[in-house]
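J.: See the structures that follow.
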Structure I
Amino acid sequence: MMKIVGLLFVSCLLFFTACDTKHPRSDAYGTFTAEKIMVSAMANGKIVYTDYREGAILEKGTLVAIVDTTDLVLQIKQLHSRIKAVNTQLGQIDAQADVQQQQMTNLSLDIQRVQRLIPDGAATQKQLDDLQGAMRLLEKQRAATLSQKEAIRAEINSLRVQEERTAKALKDCYVYNPSPGTVLAALAHEGELATFGRALYTLSDLSVVELKAFVSGAQLPGIAIGQKVEVLVDDRAANQLRKMPGEVVYIAESAEFTPKIIQTREDRVTLVYAVKVRVVNDGSLKIGMPGEVNF
């Protein structure tokens, strides 16, 4: 009987040793993460169109949302009408200034004629004075007319600045996807109110993910930025761990307590260093999925 118990013990020991050899303990454990982008509206108003949903893969530059443009379109039309009307006034002032210039030319000829007649007594000094007085009045009138022209030009410039601002606001009503990636969460929907800076959805490029793991201080000397490492993930279909290549892209400068996701209370009071390993995703890796790494 004792021989049988002994044989069973040895058999179990050999079995667990073999299992441990088959799946040796990894150097570090963690979860996969990816950089998230909050795509926001740059305008205020009712959302009248959306083209994103959770899980959708979007290309850069895709039109994903439109905020109501009705008021802004009307403002631009009104500004166009005002600019056109003011330009008409500018043309009228130019015509008036041309008439005044012609009157001054004619009056100058009259002054010269009277000046030639005075020595012969065919004209009087009063006539010359009256003509010269009329010339001075016309000069002032034309100067006033030209000053109106400058004021109108300033008004046109002001209207064009308003037009540019309104056109910019109109452009901001159209939201384009900033970079390729997968929609993680849709936060605003058609018919809801968009406000400046409010996120419409969160986006992440899942083609490359990062495994955030934690190592002890004793492990740090053997880890370096750019180091090629082995990443392990569960392959439930094959009932084993699947190996993937990775690269160390971040090592924390200071230690921290082991995150609460670690199971045992004893481990949670241990000081560790965060390490991030970049992994090219073949489509099987998801945010929050556990992983292991060997340095």
Structure II
Amino acid sequence: MSPTGGATAPARAAEVAAAAQLACLLEASAPKPGNVSPFAAFRDATYEDFLASAVAIGPALAAAGDHPLGATIRAAVEATARWAPSNTNLGLVLLLAPLARAALRLPPDGAPLRSALAATLAETTVADAREAYAAIRRAAPGGLGRTRDQDVAGTPTVTLREAMALAAERDAVAREYATDFQTTFDAGAPALRRAFAAGLPWSDAVVEAYLTLLAAWPDTHIARKLGPEEAVRVQRRARGVIDAGGVRTPTGQAAIAALDRELRDERNARNPGATADLTGAAIYVVLLEGGWGERGERAADGRA
């Protein structure tokens, strides 16, 4: 069942928020190479921090249809900060908030989520940008640097989407805003659905989608920390893991483990964090479009 189908407004809001929380939980729980998982922590963030962060954003996203996008982003980031000691979900919140708003504002004619998302992004304002900038400063992500135009340390004078478009070439989350979430809808969500069609369980499907995205685009978090050459090198390593079979073969699973070891260091500089955010957004889209109900259908006919 789609979380938005056939429910009253309060029930729809609760379901859209629950789907966002579940997307965060599924993303954090899958053992994706280089990320925090139940089996690996960072110096400043644990798996439990990510669980707490997933729960914390629920109320803000439940109200996403009633508040401006920027206010929703800021509320979710501030709620997270009360539970997590470091930035655990800024990029993911920036992606989930417009999706939640779109899902809660779907017209009764059954228009697709993607169309509603495009409309949501098109109507962003300068006030949304101010709130989002405040949220970014509150989360204090590493490696942002400074820019000459619309720097996050200053006061924006353009809409949130316009500000994101200025950063699209260097930041994967910004690229999604500039392209109506093209990567999420055309690459991430389809990768998950292909994995489900092959009978993979959620955890393996999430890892496969993550590797698919990492192999397709250099991770912008790695590029900010270590430079574009290192991001491209990791991208090529991910392609090699997929070529070895990925989650579907013992050889591929060994390659995943080797990549995971390679991506871990004291500073977590090789953490493909942007790819993890894109993966979480893809999970959310699949859930909003009925993916959890399809899971039950797969189990019933023996495919999962």
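All of the numbers you see were taken from the coordinates with simple rules; none came from a lab. Everything numeric in this text was worked out from a predicted model, so none of it was measured. Cβ atoms are built from the backbone, for glycine too; each structure is taken alone.
J.: Taking mean projected area of the Cα convex hull in nm² as the criterion, which structure among I, II has the greatest value?
T.: Numbers: I: 30.7; II: 14.5.
Biggest value here belongs to I.
J.: The value -19000 for helix-only ellipticity at 222 nm (-39500 (n - 2.57) for each DSSP H run of 4 or more, over all residues; to 500) was derived from one model only; which of I, II is it?
T.: Numbers: I: -15000; II: -19000.
Computing helix-only ellipticity at 222 nm (-39500 (n - 2.57) for each DSSP H run of 4 or more, over all residues; to 500) on every structure in I, II gives -19000 only for II.
J.: Could you figure out which one of I, II the value 30 for relative contact order in percent (Cα under 8 Å, 6 or more apart) was computed from? Walk me through the numbers on the way to the answer.
T.: Working: I: 30; II: 23.
Only one of I, II returns 30 for relative contact order in percent (Cα under 8 Å, 6 or more apart), namely I.
J.: Another question, then. To test your reading of the models, identify which of I, II gives 1.00 for FRET efficiency 1/(1 + (r/R0)^6) of positions 61 and 117 (r between Cβ atoms, R0 = 35 Å, to 0.05) when calculated. Don't jump to the answer; show the numbers that get you there.
T.: Numbers: I: 0.00; II: 1.00.
Checking each candidate, the match is II.
J.: Tell me which of I, II gives 9.4 when you compute distance in nm of label points 7 Å out along Cα→Cβ at positions 125 and 253. Display every interim value, and only then the final one.
T.: Values: I: 9.4; II: 5.3.
Of the structures listed, the value fits I.
J.: Ranked by mean count of other Cβ atoms within 10 Å over residues 189-196, which of I, II sits at the highest value? Write out the running numbers ahead of the final one.
T.: Values: I: 13.4; II: 20.4.
If we compare mean count of other Cβ atoms within 10 Å over residues 189-196 over I, II, the biggest value is for II.
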